[in-house]
Structure 1
């Protein structure tokens, strides 16, 4: 219990007491004879009957509510503990539903309480690691509890009225989520990894980044001198730990990853020294495509100080990531530790992070407690959907105030997300020395043929073309192939990740002079071209594309050219891809401009973000915020369940491509696991574990695409479309990926 108490020194004593009692009593209901008989039946290998009497969570919640009444004064804390205990094996419902008590519930509880052996229950309670006054308060008196049961349930019903009137605030939601998360996390860890929970690593010195830079970034060049200047400026800042919101605003390519991580380590050191708590660092990025890249860099940095890095020091976590390597622990233990973010540095996606912050799912809520007192780096923060800016701003501010979380927002141009940030870098200082590109704007609508007719290719230049849709990128690629007698590289999500990674590696090594891509390469992918052509898009997206042009300032001045492409019917390829309001703001700002320097282009983007903030609708944010304040986890109206950082794309389906021998082998291994499950050689849990082990290799060969017009065979066993080796030619082009015979569709 003390492990959890040290995480948030900002919490008041009543909340700390509530956490201690809730985590201790969340399994109290297992003391019933019904649960004990159920467990004996399971141990004997007999399938038990379905019976509510064996359930323990509801009774645990009611007893926790009852016990807390003698310890704390805030009735909301009783309520939060009741629901957190009640739902620690399932997802929470809206609080109005959770507080609806029926006569059957009273009958159920009475039978369960009568079955408890009072003496044995108190032996269990006396062994809990709690202060004596708390242990005395939760001492189980069966008859007294039974006599008060009716009044307890009536009080829970009364609290329902307050919930209906929505008298709660965001800070109450944060408090509930923290209590709920600690119960979930302690329960999962107790069951699956308690003996193996790794010790914290207190000291990760910032000089690890300095050592890495000295070994790997030795070249004396103008861009490296700027990177070093920015690094020294940010690291030279005095730290005031009373400030919890920071920003690092530096031009693209000036080393934000290493600078931000080094500052986070310095901040971590200061917090540990001043407060005696050791913050985790949670590094969050917008796209899967750049997580591997950044993880590799941070791993090399940590290797400057530590022999073993993965697992308890560095953890990569997203829906396709491999379970972390926690030493010699078996897979099931490592999975529990991975899913609970039990590492000093966690690298994850925006989706994972923000759907942990605002969650209605048990699995995501479990990680919420790791935000407390942590340092969160939000890299490329401008990539967050504008419709949720206000929502995320309010949540970030509240979590920093309530849980002592520190945030570092990093980007080339800060949006108006959190205005209270302490800026760590003097952006102006670096912009004056950056003259890497000239941005050219040709907003006359052109078909792809008309656009290509206007280009005079130069043999001494490298070219990157960025399209808005997969369909337009493929058309552009095919027509460039007809005009240029050389290898051209193609990138989009229609190409399997296995091949995409290989191609990005070859691009970095200079194997291609011409590359065609979608927005896939926009944020964080470290590639560099002399001339970049970009189909029209919102200014923040254009700015990210500009970061792929003369990134390293090595070849004079680059050309970043914005064009406006339409299909043969005159329809722009922006249709259905981007928000119309953002496109309109961009159009207005660019009117009458032919070209801009890098510095002026950056200032224009600042104007863009200001206009977006002033003109954007807060409706979506306000709807979810209202659900948060009113604890509407579910419901027919707008609920927390409606929150998706990235909207679902129902027209897309997963397709496995048997691209090579490795793909065939991993597919056969997946089928073999299913076969062993059916033959009862594996139980459900063992089969799930085997699938988890396969997942990173399996999804290297999966694309998420539109199959409406070219649908492969559906494998009913794995519930996934399969393109086997015999059908590759029909469904998969080795150059441009999955073949869609329909019209233009959205995608990266």
Structure 2
């Protein structure tokens, strides 16, 4: 995630994450030690039983080491279609770490997918394409692995992130909705394949798409129906902007082995907001690696690849409805072109793509030089970054040679020469908007006939669009002065937004990578609900010694705030459920309220309602019943609080209790390093068993302490890397796990 502060606006991308296992600057090492000597024969036999993918679904067992971390009894099979060959000594692999032993994972991943750089002399096409595409969309990460099988070096592989439940949860906030891999059971070079065409029989989708969810055929059929018969409202069913980025990246980098040529090799997922998202997949033949585009019979030559039309298939409604239906919409076509132009300017025109290709080449060069089973020669590997390898059916375009010609062709097209609008001077008023108020967004815009502001209040929501005007009536100043404005509501959370402007010929986004990146406006948090305890077992007692629910308020401002007439409620339909007496809270101060249904208590502040440990809403409003803050919290745990981190301004998370004091780190974060070093603990929270896994096999003594410091468990670990502990008898609450090295991890038992 990229963060740039602009006054109190920030430019954000999708949720950030540590690279770790997918760090492109490091060659990872994986060792597969099969239990059976005839492992290759077994895998060949299983692959021959496969349908559609040629890889089968069954696996054989092996020990797997990832950068020295041991995983026992993993399931291994081949993967891929044309890249898998039973006569080859360098086949692609799919490794399931928890195939036999549940819970085994490496840095959050339990599926490892290794591609064998098939048909790519440069060996960087897949990693390079994913790295560039990740600037514009949620898609897999990829890097390189040196693979050993039974101690024999097999060569360099591309390590590609699996599009699985973890991926979906990371990028969409859910993983239980309709989900398909767009690959047909039986591939037809001239047929529909997975082209998102409508079929009256839902079972047609069962053979044309690989359903990864337990349901969804009817929902996928509904999407294709809307695309074919009601394209004007397709934005209600499809995340159009993600689809436009998907199409633009595919065309810019000549990735024909996806939707373009054969309508396969991508995923679709129906998000919680009801819209489908398209996910890029299997890009090892990008940069001209596939010599077909869906229209030609003979293989394409270099000029045809360089000059491939960015609007190819725009009239092919039957076989490529996604392209045709979107790009025949004038506004969507202008948006697509704006995205395409951004890709060219940020990667091709400035030579960035070749810099990254060279860096990847240099990283893996020492390994490739000694590869025993490479598909191409070492000389081809050194050549193909720049120049062609092979010819006719075996042509593999030089990446630089291809893109230099493509740059000249694309930037010479009329659509890429039209004057785009300019968007500058983005501002908002008031400068520090209060929660649950309104804010006016303004921008100086030229060469535009239509402008809209797109905004949302949650990362996984759809953007809402509203027009911006230069009429003097929308907070935009004087009519006709080139400043456009729109007024929208501010809730109690951050608001993400971007601006789009267009004229008859061209469109422009700000930021240019919208909607993958966007501006974020944070409302000024004066008085806030800062922390709450809905299951107070021993944290703090009231004046009578009772361990009741409690709510902590905090004043972020530099002024006293009188709370006389303010209200708290656990019912959104009755904001005035409990009214504050004449009490004030000073700047930087905390105020505790006891939620115990004892509002007549002679001392302290006691509300006339309790909090539900199962979760509910909590609202804070002023004397006019205008919301000041609110939190809709989920299940709570004994002696673990729910509060803002950082204190007073951050999002809510489970915390180590800090009654009437500054909130500390969320539960599960090492207070020293804020990163785990040495051992991993999962699952967390837990209620049955946990696994402690070390990064080495040194002997250790593990100890588990209760929140009050009582030692409740100890075990000696003798030179093994993983141990499972039964925690089903522990009471719900917060615990600390330590070892002889002084490492610390917090554990939640629920």
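The numbers here are math on the coordinates, done by the rules we state, and not lab data. Just so we're clear, the structure is a prediction, and the values are computed from it rather than from any experiment. Cβ atoms are built from the backbone, for glycine too; each structure is taken alone.
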**Complete:** Calculated from one of 1, 2, distance in nm of label points 7 Å out along Cα→Cβ at positions 578 and 714 reads 4.4, and the structure in question is 2
**Complete:** The highest value of Cα Rg over 2.2 N^0.38 Å, for residues 338-521 alone among the shown structures 1, 2 is in 2
**Asked** percent of Cα pairs over 21 Å apart, for residues 442-569 alone was computed and gave 60; which structure, 1, 2, did it come from?
**Response** 2
**Fill in**
Candidates 1, 2; relative contact order in percent (Cα under 8 Å, 6 or more apart) computed = 8; producing structure is 2
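Identify the structure, out of 1, 2, from whose coordinates Cα extents along the principal axes in Å was calculated to give 90, 62, 52.
Derived from the structure labelled 1.
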**Fill in**
With helix-only ellipticity at 222 nm (-39500 (n - 2.57) for each DSSP H run of 4 or more, over all residues; to 500) computed for every candidate in 1, 2, -14000 is reproduced by structure 1
